[in-house]
Structure P
Amino acid sequence: MNIGILSRRASLYSTARLKQAGKERGHTMRVVNPLRCYMNITAKHPKVMYRGEELLLDAVIPRIGASVTFYGTAVVRQFEVMGVYSVVESQALARSRDKLRTLQLLSREGLGLPVTGFARSSRDIDGVIDLVGGAPLIIKLLEGTQGVGVVLAETRKAAESVIGAFQQLDANILVQEFIKEAAGSDIRAFVVGGRVVAAMERRAAPGEFRSNLHRGGSASPIKLDTRERNTAIRAARVMGLGVAGVDLLRSSRGPVIMEVNSSPGLEGIETATGVDVAGEIIEYIESNVAHDHGDLVQPPSAPVADRDGARSDDDE
């Protein structure tokens, strides 16, 4: 197969590993910068052009950074119009980048979540703090990635100040309960094709409450219990994601979902667990793309929790 990796940087670990894994399985792999793609939107012969040539691909692997979600999603959608299989559908990609929407969808399915408040008016600061059980609490920018824009407010006064400051900047924020028993650690479950193929526990660096590896955290392999595994699989399914990184916290009431990432990085999970996650993704593509007399056949997508008309934080 001809497989395109939609990534702005071929040197990124995840991009390079996917390219290597595909080549090892006999596929032609090409790294394509989605921002250099331009589209011919026509009924007769829709095209995606790249540096002056038409891209003819059987499948694409979107590695779309959060800062270019709109245009990257449009490129993925154009490939879908052309009948090209995408590991992550355009609609699921857009859905996953909206943290508030993600939490609302997961909530509707009854999945475990931290108590979360969302408000607009400065007059509701006290109410939203009370809603999540008071300080300490977590304040998150909706647009933040890799732990950026996440603040731990240890006192009510600190929470009021931070929330007020963000509101003055007209920033959209979430206010969440602080899961003390997680003790600065979380779990990244990597889901491919409806099963958890690898899982790691991430621990925050000393003096830091965020466990992101980009912020100095450490990682080690971990075995999930049945409830944690099922929570991760259900979360990916609700979001319509065949490939997802599901971040969980172990709370006193069971696993709670912090985030569902549509472009999870591979370096941390492969290094910590030794699992060939890139290979799992390529095998997932192989199982979903069939050729019948040279014509590409794309299977129907699995249903997801919300239907926005037609079906449809690179993490590094």
Structure Q
Amino acid sequence: MSIAQARRTAAPRETDWSGYGAFAGASLIWGSTFLVITLSNEVLAPLWGATLRLAIASVALIAVALLTRARLPRGGALRDVVLYGALQFGVNLALLYWGEQTVPSGITAVVFATAPLQTALYSRLLGVEAIDRVKVLAAIVAVVGVAIIFAGQLGVGVPPIGLAAVFGAATSAAIGVVLLHRAGSQSTWAVNAIGAPLGAGTCLLASLLLRERWTLPASLDQWWPVLYLAILGSLGAYVFFTWLVGHWSATTASFVGVVVPVIALALGALFRAERPPLISVAGAALVIAAVVVALTRSRSSAH
């Protein structure tokens, strides 16, 4: 697909609210997953925990794909979907789980907030989308907003290798999104039924190379983070996001990454009685403003 074709077909239509629903669904679910991954790492070796999550999700996704007779991608689209699965489910989650052992969830969120900027860059390099200066500016503002939200954590000493792992996760996720968008509109169930097993295999191999201890959770308290991430994280958020990438531009869809920290902030206030400082609220407002600009830009450019 050429850049011109992508620009004509990628933006959501003004009357199509399904895209906004998918955007909200992915953001709401992923807003809690950075914390839940940390909880999973407390009871399981990180890569082994990611393997269990993806193995459970793979069984469910393959079952749904078969029951719904989801159409498998072919040709170049199949290649891009396979690469997406390997990068998004495999490399991304492997590096993210491993990195979050030493990198606080707030700093992880700041790094992942660069997703729209990275996606815009790789979209241009791969000839999928042209650079939209308004969206790039909105993405920069959003990163600043996320940094303000977690300003208190930014001074914490973080091992460079852990930070590099998280940044590598964000980069692999961004490239994966661009490749999936290049594949065109595909069955969300088929895409994820291909991606989850690839990710499980990648994480299992990495766990083996790191000589992690393979144990099963011993109680419901230990199982629930794995099940939460498998069911809501992989069957829920990834399905929403996959659909979104097939219908919106890759750069616009990637703005989910900057909304996630705002959702996490709100969930902490609602369910954990946390009182975020005023500066964090200001950062959240900055992020929301940037996202509104990006989504409005996409809607207006559809005409």
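No value in this document is a laboratory result; all are computed from the given coordinates. As the structure is a computational prediction, the values presented were derived from the model and not from experiment. Cβ atoms are built from the backbone, for glycine too; each structure is taken alone.
If helix-only ellipticity at 222 nm (-39500 (n - 2.57) for each DSSP H run of 4 or more, over all residues; to 500) is calculated from each of P, Q, which structure is the one that comes out at -23000? The value was obtained from structure Q. Among the shown structures P, Q, from which was the value -0.47, -0.70 of log10 I(q)/I(0) by the Debye sum over Cα atoms at q = 0.09, 0.11 Å⁻¹ calculated? This figure was derived from P. With distance in nm of label points 7 Å out along Cα→Cβ at positions 139 and 267 derived from the coordinates and found to be 2.5, which of P, Q does the value describe? Computing distance in nm of label points 7 Å out along Cα→Cβ at positions 139 and 267 on every structure in P, Q gives 2.5 only for Q. Given a computed value of 18.8 for mean count of other Cβ atoms within 10 Å over residues 19-26, which structure among P, Q does it belong to? Only one of P, Q returns 18.8 for mean count of other Cβ atoms within 10 Å over residues 19-26, namely Q.
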